[in-house]
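Below, each structure is written out as structure tokens.
Taken together, the values in this text are just the output of simple stated rules run on the coordinates, not laboratory data. Remember, it's a predicted structure, so these values are computed and weren't measured experimentally. Cβ atoms are built from the backbone, for glycine too; each structure is taken alone.
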Structure 1
Amino acid sequence: MFARFSLAASIVLSTLCLAPGARAGATLADTWIEPGSGMEFVLIKGDCYLMGDTFGDGEHNEVPVHEVCLDDYYLGKYEVTQGQWQRVMGDNPAEYAHGENHPVESVMLTEIDAFIHRLNRSSGEVFRLPSEAEWEFACRGGGQAVKYGTADKHISPHNAHIGGEATSPWPGTAPVGSFAANALGVHDMSGNVWEWVSDIYAADAYSKHRRHNPRFDAPGPSRLVRGGAWSHDGHFARCSKRHMHCRPSVRYDIIGFRLVREVPRLSTRQGEQ
């Protein structure tokens with residue numbers, strides 16, 4: 001004998017059976033702007049990809065190459081700027097305070113946590129630092145087998161802010177978006193400033209990653225930054241490069257950040273219906 005289900009029960013079941021990260025009755029906008037700060041976000045459609053040193057010229061902590069799968073998320077189109085930081089926090093800690101469109105740097109992780117807390121409280125959204133896996137997927141233009149997060153997938157001072165002041169018109173950081181975006185419409189994934197991610201550093205983290213939305217958070221003193229900086233050569237700007245041993249309580253004038261905005265589930269907000 002077959003069980004009978006009401007229409008209401010069927011709707012509930014269909015909602016419960018959505019894939020992770022999916023939302024009922026809504027279409028995600030390709031871009032989104034946080035109204036208080038003006039930060040722009042790009043929708044990153046989740047997928048599976050091979051994470052790590054797929055080119056064989058990386059370092060010991062970039063292996064094993066392994067498949068990871070991500071849900072949808074929004075990622076900052078640019079590194080967080082000095083102007084955006086000042087609108088939220090009321091100050092500008094940057095060493096290279098050359099204009100509000102330059103990336104904010106010289107911020108400790110505790111200060112970034114406070115910045116995120118204020119944004120979350122005022123907006124009702126959920127912002128956070130990206131995981132390593134989310135950051136690398138976006139740098140690779142959606143998980144492609146590319147080495148650099150640039151428009152043409154190569155690296156030079158002509159398409160990314162790298163190599164030091166001798167090759168640059170800027171003393172220190174460049175205004176965000178000074179170079180063309182990568183395949184996802186995201187700028188400066190290679191070069192300009194290193195970017196904090198949320199994972200704790202471990203040389204063997206990749207051997208311990210789960211497949212779905214991995215994030216390594218075992219106890220440890222060191223944190224990770226990604227993407228290279230204006231002060232480093234192109235090898236450091238590879239998408240798979242993991243720069244470790246950055247102490248979260250120290251200010252670095254070559255490290256900034258960009259944020260993830262989590263996909264709001266079951267949202268009926270205007271522009272996302």
Structure 2
Amino acid sequence: MLGGCLVGKGKYDALQAELDTTRTALQAQVTERDQKVTSLEDALAQEKAKLAEIDAKRASLETDLASEQARTKALIDEKASLLTDKAKLKTSVEDMKAALSELEARRDTAEQRIAEYQSLLVRFKKLIDAGKLRVKIVDGRMVVALATDVLFSSGSADLSADGKTAIAEVAAVLATIPDRAFQVEGHTDNVPIKTDKYPSNWELASARAVTVVRTMIGAGMPTTRVSAASYGEHKPVAGNDTPEGKGSNRRIEIVVVPDLSGLPGFDELRRASAE
């Protein structure tokens with residue numbers, strides 16, 4: 001029986017050889033598998049390295065992009081600021097030009113008024129030298145002042161012969177000044193008057209102013225260029241506590257009416273008044 005269970009050596013060797021072959025084949029498969037795994041792990045490591053490199057580049061690009069966006073915003077803000085400054089500068093320049101233009105207009109007006117004043121002095125030099133009148137600036141207006149003691153008797157509005165001559169001479173000079181109107185203003189001292197004809201200094205000063213206007217018109221002054229006004233004793237140029245002061249206050253003033261059309265801003269005032 002025992003002898004029947006024994007495997008023959010030849011068969012054993014064949015089995016052993018087959019086993020060795022199988023083991024070798026299996027070992028080769030394991031080795032090949034390990035090599036493939038190692039190769040895959042190496043490939044995976046390379047891919048991870050590439051991915052890390054890509055992530056690093058992306059992070060760098062994102063940083064660069066953020067930096068560029070910040071610079072772009074700064075440039076946009078700077079441009080906006082420059083445009084604002086440019087607009088302000090343009091406005092400032094325009095304001096300066098307007099102010100300069102207004103100053104030049106004021107200068108031209110002032111020069112014209114100075115020239116006109118000097119012209120009056122030249123025109124009236126003979127009468128000024130004779131002591132019959134004075135040319136002065138009062139409240140920004142050119143005024144030809146004549147003492148009423150030379151023109152009128154006390155309490156009267158009738159011109160004396162010398163007074164008529166003086167007013168005619170004044171009217172002849174003023175009539176040669178183009179495009180100007182004149183207002184004759186009557187003034188008295190503070191000594192009250194109360195007569196049937198002149199109840200107060202208002203009436204006396206008014207009557208004297210009207211008499212001068214009539215005389216000027218008779219001497220050739222156009223009626224559209226002359227008017228009369230009365231201030232009575234209420235606009236003195238000196239104290240009334242001395243005879244000299246009273247004499248200065250008793251006067252006729254012929255005012256050169258200012259031409260407002262030459263003043264800066266006149267057109268705006270005219271448009272505003274028309275609305």
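The table below lists the values:
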{"item": "Of the structures 1, 2, the one that -4500 was derived from, the read-out being helix-only ellipticity at 222 nm (-39500 (n - 2.57) for each DSSP H run of 4 or more, over all residues; to 500)", "result": "1"}
{"item": "Structure from which 2.9 was derived, distance in nm of label points 7 Å out along Cα→Cβ at positions 198 and 230, options 1, 2", "result": "1"}
{"item": "Source structure (of 1, 2) for relative contact order in percent (Cα under 8 Å, 6 or more apart), computed value 17", "result": "2"}
{"item": "Entry that produces 0.00 once FRET efficiency 1/(1 + (r/R0)^6) of positions 70 and 222 (r between Cβ atoms, R0 = 41 Å, to 0.05) is calculated, selected from 1, 2", "result": "2"}
{"item": "Among 1, 2, structure where volume of the Cα convex hull per residue in Å³ as derived comes to 146", "result": "1"}
{"item": "Entry that produces 10.0 once mean count of other Cβ atoms within 10 Å over residues 30-37 is calculated, selected from 1, 2", "result": "2"}
{"item": "Source structure (of 1, 2) for distance in nm of label points 7 Å out along Cα→Cβ at positions 78 and 102, computed value 1.4", "result": "1"}
